[in-house]
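Asks: Right after this note come the structures.
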Structure P
Amino acid sequence: MDEKRPTVLIVDDDEGIRDTLEAVLRKDYAVLKAADGRTALQLVNEHEVQIVLLDLLLPDLNGLEVLREIKDRFSDIEVIMITAVKEVGAAVQAMKLGAYHYITKSFDYDEILALVGKVVQRQQDTRELLYLRSEIEQRAETEFITGRTKKMQEIYDLAQKVARLPATILILGESGTGKQLLARFIHKQSSLADRPFVTVDLAAVPETLVESALFGHEKGAFTGAYRQHIGKFELADGGTLFLDEIGNLRSELQARLLRAIQEGEVERVGGNKTIRVDVRLISATHVDLAEAVQKGIFREDLYYRLNVIPIKLPPLRERIADLPQLVEFFLQRYNRRFKKNVRQIGQSALEMLSSYDWPGNIRELENLIERLVALSEGDMILKEHIPLEYGLGGLSHPDSNDGLLKRAVDDLEQRLILKTLEKVKWNRTAAARMLGISFPALKYKMKRMKLDRSLQQEE
């Protein structure tokens, strides 16, 4: 049976009807047949069925009973009721129980093909909607900024090369280095670009819900499971599944993930039906998985399945040469978002950011630029607009902390003088009075700090 085609189950005690419907449908669909209700229920338990053509009168169970049982267990299966004589009461009851449509055995072949095709399209639309909702929840961003550094150029070239391969990829790097953006870039460069890209941040999902998030669950599988839930593996079928922070996956779920990767099969929580999935897997983590394997907290066999092609992203502090390009990119993004016109960042401000250690990496830089653009009242970001902590880059460098307190005091003093001068429109006499120092002292400080209005205008 072709697992890639939608599966239709024909349930009718008339062998001629079963064979006729199979002949009509088998060109476009995988077909299963059952002569009674119990066999039908067994087949939907064992196979991934999308549509059931169900006779109302069966030798063992009433067709409405079979309909109720199917919809209660598998709400995503669509059922089309078929009967010899159309009865209004039965039709109304069938629709209340969740039947998609109700037709008589006087149907013609084109009618059946059109109806089944409409059902398949509806199911695909529903799955696409679930996928889009999933992406909105993940706050999808699509741009991957390469930069000028040799290391990032090598990563860019490697990503383009492996994108064309179906191999599993493991992206390594500190939090905030852009692992998800790289995964999206690889997906967009692959032959799956027009297929789903589904993400799961395993660090953000509550531990008790990770299994359901990955594999889905059936109605009633656990307390609070009021309806069937489609898991991320199913949503990503035919596309790419990105598992972020894979190092957070608890040990009992690692075996299930390994089986899903090796066999291409998943089972929803509370279900016993095997569902075939075909996904390209990309995972990411900031954890040293090799060390986790040695400590016995990560499965060795799973590690080797994930680590087929490793790509390690450097932290921002190791690619500071890319900072101007990243700043420019985020300026453009948040200008659009906030309808601002911040053209650039001053050279001294850029030098200040270049000396910072960026423990939060690109994500921290983006957050800072977002804040600066949002609060900006002009068309340029200057050094005094940047929070003080970003001027204390030496704090993160134990070998360069000579005179740290003096630099911090000088920086604060310079900001205070600048703000005062701007407030009084660069009237130095008024500024000295406000600062509580003599005019010669202010002139000396401005000269030492190279604070001159022409320099400020050049920025």
Structure Q
Amino acid sequence: MLKKGFFAKFPTKILEIKTLIDFSISDYLAIIFYFVAIYIAGFFRKFNQKESNLENYLIAGRKISLPAFVATIVCTWYGGILGVGEYSYQNGLVNWFVWGASYYIFAGIYAFVFAGKIRKDFTDYTISDRIYRKYGRKVGLVSAFVFLISTSPASYFLMLGILFNIFFPQFSIDFWIISGAFLSVIYVYKGGLPSVIKTDFIQFILMFAGFFVILPFCYFQFGGIDFLTAKLPETHLTLTGTLEPQTILMWMFLGIITFVDPSFYQRCLAVETPQKAKKGILIAILFWCFFDFMTTTAGLYARAILPNIDPVKSYPLLADLVLPTFFKGLFFVGMLATVMSTIDSYTFLSALVFGKDILARFSGKENDVEAVEKFTKYGLVVTFLVGVVLATSFESIIDYWKTIGSLAIASLLLPIILSFSEKPPNSTTTISGIVISFFVTFFANHFKFKIFGISEPIYYGLLVSCLIFGVGKVLEIVMSKQE
């Protein structure tokens, strides 16, 4: 039965799903105002003339305020909105369990153990700088190539292309991948991290506003818990769904990518004080909890109301059905903001790795301010081109995340964690651990290893990594005793 009041004028009858979302002039205006606001914030900024351009461009002069730090951390870590919609539509509450709870735990550990220590490293601009300092040039270059893969914004380019194509299908997904990616990164080329931070503040507000408006419309048109219970498969309302235990553990373990994610490291370097780095991450966890509640609930409503649609399009098609004019545009803007806030961050990070950590190091110009900024801008162009090529060559966002996350964690987790110890492993052990673990994970994924029922590639890579660093430590102890 429909609720009385404002919501009563919207029908509960499910209409035939259209390929083109119905937009009004006010919806288009919401989108136009969004891009105007983003470009004003992204292109117009003031540098502090007392500091080097490099420090401003790469880490915003190490003076990001607590609110800005929280906003950019929350935005950057939540770009895969269509993937979240796909997963919650297909699996239900397990979406929160594997992609929410585990990430809160690892982010909390990061806040208490690493965030303050990172901010005290005044000579670092990137996470690769730490690897170079602790392990030497060879290890630094090898790890930089792994970071280059893990920071590629390709999956987010694809999501943006799909999102635009859903609303404007007159053009192909490939067209929207290229156009959307260009629109998301042009201001980064000019402004660096300060531009990313300013736009993230706006996008932070919009991503929450977009999902905040859709849930009341769903509730008042269709009902609450009773409706969802009646319409959803039983497994959608359990924390494990239909997934196997090793798959659940794998997805939860991917939350540890926080420890190897360059965006966390960079933001901790850029915030004003070590205390604000720790406090900001803890506050961000609260915002993630709230946003996860909204996105998972929206996914459940989409599955209950529209049971036979493409899961990737669950959020847009749900919005088209339940939202009136302007609110539909606001929701679309919220999804755009969620994806674009991650695209600009990861594009910039990938460009930093390519320009500063690879080109500048190879050329011996890592201390040349003008050269580093020039190489980073080259990196933006390369990142854009490679990301577009990758985005147009694969289809599954979920599989891409799993593959890239598994490669990064298996090869880099132990080297990064051990870099905070008083005596890190030697460079020979470290480079062996990174390279061998990377390829073991790659081949386990490619050839679909399954030994003793274990099929997830990340387990093979981590096991090899632990063995290599364990043996390396034993050999160091033995050699030190012989001396």
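Laboratory data are not the source of any read-out in this text; all were calculated from the coordinates shown. Keep in mind that this is a model prediction, so the values were computed, not measured. Cβ atoms are built from the backbone, for glycine too; each structure is taken alone.
Asks: Could you tell me which structure in P, Q was used to calculate relative contact order in percent (Cα under 8 Å, 6 or more apart) as 30?
Replies: Values: P: 11; Q: 30.
It must be structure Q, since only it matches.
Asks: Moving to a separate point now. A value of 21.2, 71 was computed for Rg and Dmax of the Cα atoms in Å, for residues 96-223 alone; which of P, Q is the source structure?
Replies: P
Asks: Compute distance in nm of label points 7 Å out along Cα→Cβ at positions 368 and 424 for each of P, Q and report the one that scores greatest.
Replies: Details: P: 3.1; Q: 2.6.
Ranking P, Q on distance in nm of label points 7 Å out along Cα→Cβ at positions 368 and 424, first place is P.
Asks: When helix-only ellipticity at 222 nm (-39500 (n - 2.57) for each DSSP H run of 4 or more, over all residues; to 500) is calculated, the result is -14000; to which of the structures P, Q does this value belong? Provide the component values of the computation, followed by the final result.
Replies: Details: P: -14000; Q: -23000.
Label of the source structure: P.
Asks: Which structure, out of P, Q, was semi-axes √(5λ) of the Cα gyration tensor in Å derived from, given a value of 63, 24, 18?
Replies: Working: P: 63, 24, 18; Q: 39, 27, 19.
Working through the options, I get structure P.
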